[in-house]
Structure 1
């Protein structure tokens, strides 16, 4: 079997509410859907988040063609090493989502050829369902509380909120509203996306701890592990590394530094599903839980991640997903939205490979939306563009 073509389609799928973070916002998810065709008629599906942009992903996919076309899609290790070393792509992090999409599609092909769901090929079902948190869009406190109530009604047990606002009183009011809306038993997780200095992080975490936080994600720079370790030594709430742990090599450094209580990992940021499994193995050896991070994903990438997590023991926290924000999806029978979750959990697909199928009508609709309005889906807003943002904020 040989790969004959890489067919990429960028799509833009709206969110129900804007995703807001410390330095901007976006109105929806841009992904590049990938179909890898073979000379035996088997097609594999992959998905790359449009990170840092869909144009970059598309350019990388074009650059990969000489390395991928003609290769055997079942020889995944050999193919990825060819991309990394012969193609010299291994040190350029912005290329990772495109590479990960190719690797994902190859796994889909292998599963289809074997007639087995991907979870079986990665070690078998350790769990039947995978838990995800409910992503609460940052807004006015009353909006945060209402959205948390919506998540609670849908059966979610863990709630995630971005912090790092320009005024710290806004963060406090939003987290208070999150606790009010989610209820006393819910687990609350906040993410500052590196917005705080070490001193501010210590003060804010101590202030927010009264709301019963499960984890605080990346309160300070991911580039200076000493800062993260300093904060960890001075607060009681466990810290989750994210920007500090995007690749296996970063994760190893965080573990050695003792800088976090849990680590996030993302196949799209580290070149593939097999590397996500390897990340979990590093964390397990260090006695740490691992959490699946997401750059934003539709049903194809969600299904791929679910297969890996279901086959891997130490994904013990709720994982990051975009179900709460997505207004629609591009797959048939397995969606990226809340309807795919039951009590905050996604069942592992049982079909061969990834177990998902694209909906051609919705793919066409959101491909056209990307063509017309794709630039407006990027991480920015007029206020952020007009300002002069600094990291950290204070």
Structure 2
């Protein structure tokens, strides 16, 4: 019987495995992943990683491997306009540093992050099984039994579901969710441009939804482009000429000529919050616990916060000789994470509803609000530290750069 079985081999699942195994090497930890071996190497996307998460990667000993591929975000620019506006006034800017030499976030290619985490798993002796998925979950009392698609059955004192926003394991454990669809999709692609971005990220609030430009290494940027679902599907299916014409209308000419490169994909956007983060012998982490709108760029980073809190909960319980899968132990993790997650879900929901429209009175109110924040350095500093994950004094140790 395993001590810990993690379902899902993405950022969150691998991070959870490394966090627990490094702090408690005697615990047996295994990861199962539905995708075949090597599939992660074909992921063209990049993700925004906040400062607190980079501190956790430093504790894992892998930031030195990731850093050469990471693009620091040195500045954040926020505008609010119509797509057709010839000039987009800047209402809010944030400097990117939260402390000396540490920007509030980095853009990191997914292959660099997953590759480093997989190496850390290998070094720690964590087995990763590919091409299998959970098809059954049963709580037997002293352990959980997980039936897998290859016909095998695995027992563990604790199972952690990191299998995404449509988590099958969450459903099998009987954990309900609150969910609704925004009627929007996020188009994700990469853009090459003529002039350098100088590390600046931009978020343009447009009537159909936010249009985020996130800097990558070189003269490249990653886009998270929100449109109504039917329009997003049409754009993704369009030929390159039509797609780039629509892209240019939103991107503008500040970085010279642009060209869409690589794949373009559209992902449906909605809000999903698990009613419970834990049940006997199981805990949810990452998108299995919460799926939020990308308007704040915090979805993945909420998952890293889950990892830090759950790992500390597990390791502390183990050191006290407690059962790591007992519901009373897991309640500490739920208490630690549920309010923060609910707050972020409500915040992103309100922001999306407030900014994804062209109702003139509301537009005036929100622009005045952005302008006021821009003129209050103390409030701006708080917001940037909150976004970086460094504002909360009660944060888990890993997010402060401390070993558990």
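Quick notes
- Among 1, 2, structure where mean count of other Cβ atoms within 10 Å over residues 66-73 as derived comes to 16.4: 1
- Distance in nm of label points 7 Å out along Cα→Cβ at positions 2 and 330 - highest-scoring structure of 1, 2: 1
- Percent of Cα pairs over 31 Å apart derived as 38 - corresponding label from 1, 2: 2
- Each of 1, 2 could give mean count of other Cβ atoms within 10 Å over residues 266-273, but the derived value 18.4 comes from 2.
- Answer label among 1, 2 for the case where distance in nm of label points 7 Å out along Cα→Cβ at positions 34 and 50, calculated from the coordinates, equals 2.7: 2
- Which entry (1, 2) yields the derived value 3.5 for distance in nm of label points 7 Å out along Cα→Cβ at positions 106 and 282: 2
- Once distance in nm of label points 7 Å out along Cα→Cβ at positions 10 and 42 is computed for every structure in 1, 2, the highest value turns out to be that of 1.
- Among 1, 2, structure where distance in nm of label points 7 Å out along Cα→Cβ at positions 90 and 130 as derived comes to 2.6: 1
Where a number appears in this text, it was derived from the coordinates with a stated rule and is not lab data. What you are looking at is a predicted structure, and each value in this text was computed from that prediction instead of being measured. Cβ atoms are built from the backbone, for glycine too; each structure is taken alone.
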